[in-house]
Structure 1
Amino acid sequence: MHTCAALRECLAADEWQGALPGEVDLCRRFQVSRATLRAALAILQGEGLLRVTQGRRREIVGGAPQAMQGSARPERVVLLSPVPHAGLTTSKLLWIDELRGQLGAQGVPLEFVLSAAAGRARPGRVLRDLVSQHRGAAWVLLRATAQMQQWFAGQGLPAVVAGSRCDGVALPGVDIDYQAACRHAAGRLIARGCTCLGLVVPRSLLAGDRESEIGFQAGAAGCPVRVARHDGSPDGLCRALELMMKENPAPQGLLVCHSTHAVTALGHLIYHGWKVPQQVKLIARDDDPFLEHVAPLLSRYALEAETYARHVARHLRRCLEGAAPAGRMDLLLPQFRQGKTG
């Protein structure tokens, strides 16, 4: 019942002190009939969250319902992703599989849950339903938007961010140090003789892409930097890259965020007559096993799946032991793998 879930959220947020507002005010706020409201209130009374006293408003006697609390010791781990398996890179699938193995050795099951709706701008209702369906779980938040991270932190649920954590979110997490990697990439391109640099990055809400631009600009140290922002599609990337390469001067060194986008950029440059690396040097920010089959071999940054999974498992272990989640962020530095392009 949506009204019941909405009331639970308000109680969890301590929106009212002592007693609920009157039924007329509540009906107006949630746009429901009095019969619907009373049915929802009866459920909350049965859960021990409200108490009815003759002649008085309903008294608030409980905190957040059990599904919204992080104090209970989790029994399993749910990995929540707004992106299906087919939309994840092989690198992510590898560390997820490694994590499943590490948790399995401790007798803890890992469940992959797909919810595209969780990535919406206002995911509160969707997340409430998911938490209710998966009681007694610790959560791994993959490709999580700021709204997803803020919601889990606000509810006090045991959760670990797998990826870039947004500012102000007090959740533990594991991420690649994109700033350091991209700062290194800019310095390497300059050391190879590039006097104008280019960054190819999607117009995304992902914090890692923003961190990449910050690091690349810092590593450029005054060297001109052109940025090609695209919509994530091959056509959109090619259009943005083509416009950037028509600028004067055109960049001689490129850093491309995301492994699949690096392959698209490489193919586009070669198709249009640019010699790589003689005229344009290219580095991929991310690694993926399929890049071993790309010719010329792309220079890129790589991190072992076992290392990433081990750090995620360490944070989860605290949750599984019933410890309060600490807001520590593990930033892992990937290794540069020399290829033929940069």
Structure 2
Amino acid sequence: MIDTIYVEKEIEEHPRTRSILTRFKGRREILVERYGEVFNKRSQNFRLQKRNPSLIIAKKHTGHILSTPQGFGIGGAKNFYFSHMINCVYDCRYCFLQGMYASANYVLFINYEDFISEINNLIFKHPEDKLTFFSGYDCDSLALEPITGFASFIVPSFKEYSSAEIEFRTKSTQIEFLLSIEPVSNCIIAYSLMPEIESRALDHKTPSIEKRINAIKRLAAHGWKIGLRFDPLIYGQDWEKRYQELFDTLFSSIPRGSIHSISYGSLRFPKEMFKAVHKLYPEEKLLSTIFPGDMDTVGYKTEIEDQMTRFCKNAFSRIFSEDIVFKCTTEATAP
């Protein structure tokens, strides 16, 4: 429950700000000049703050749309990501955000129009290329949709962008908006998934895998294109058996034609980010299973990663064309 909301003075009277504030009864509202006054404070305790985060409503001035890290994509010629929020309502133990930011507070940027403007500019600059835009790199795309209305704002714009796609990465079941409109053919609703046992241990505060699969089935039945994201792959006892059971459940539940793409990647962190996460959760068993590797990363040993890669390739190639299956090799595991 959010009981404290910080608001930048510049956007205090913005209609979107006022609409969001009305949803939080009894909240404490504090005006600030810039969100960094709160978010970038020194000596914050991410783990303690995560128990009761505050919301910060702000305006994003620069960097609305950024190029994705190398190795992140689903076949587009050029790939970009953007975040209308910083930080996630969920608390997954492998998420890189907890090692990136000192603060666990949520920052919501309400100048949605500027994101659309930057997307327009990029599409105009690259008329011959297929562009893919990823929402959900620094947050969950849909978890706070009933409050933010961000997807409701941006999805209709993509009806006009025949040369671009947008992916909403999520673990959320907040899909009522999507079920209330006609599907947009170049919008992909991509779900992060892992076997239920691993999810119960690591995906804190998220909907269960069963609930996510039910949401996927409803979206597919309505006509939305679905992305399946197995990132990170979690190694452990009987991991092959549990992943195969997950794949079998998914591929028997979702029409093949509804699946836009599949991606997978092993657990990995940049070394400095791993140190920060491990400091927060020194007792977390998962973090003791990964080791320093090449190129300043921490992850599973090469033989384990190769084993998981072979398993996924074999499992997917029996059913799907290789042109919709992608291995993600970025240095950080997506939220």
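A few remarks follow.
- Structure responsible for -9000, with helix-only ellipticity at 222 nm (-39500 (n - 2.57) for each DSSP H run of 4 or more, over all residues; to 500) calculated and labels 1, 2 on offer: 2
- Across the set 1, 2, distance in nm of label points 7 Å out along Cα→Cβ at positions 156 and 276 reaches its highest value in structure 1.
- Comparison of 1, 2 - label where distance in nm of label points 7 Å out along Cα→Cβ at positions 60 and 300 is highest: 1
- Entry that produces 19.5 once mean count of other Cβ atoms within 10 Å over residues 108-115 is calculated, selected from 1, 2: 2
- Origin of the derived value 24.4, 85 (Rg and Dmax of the Cα atoms in Å; candidates 1, 2): 1
Read-outs: derived from the displayed coordinates by stated rules, not from any lab. Just so it is clear, the structure is predicted and the values come from calculations on it, not from any experiment. Cβ atoms are built from the backbone, for glycine too; each structure is taken alone.
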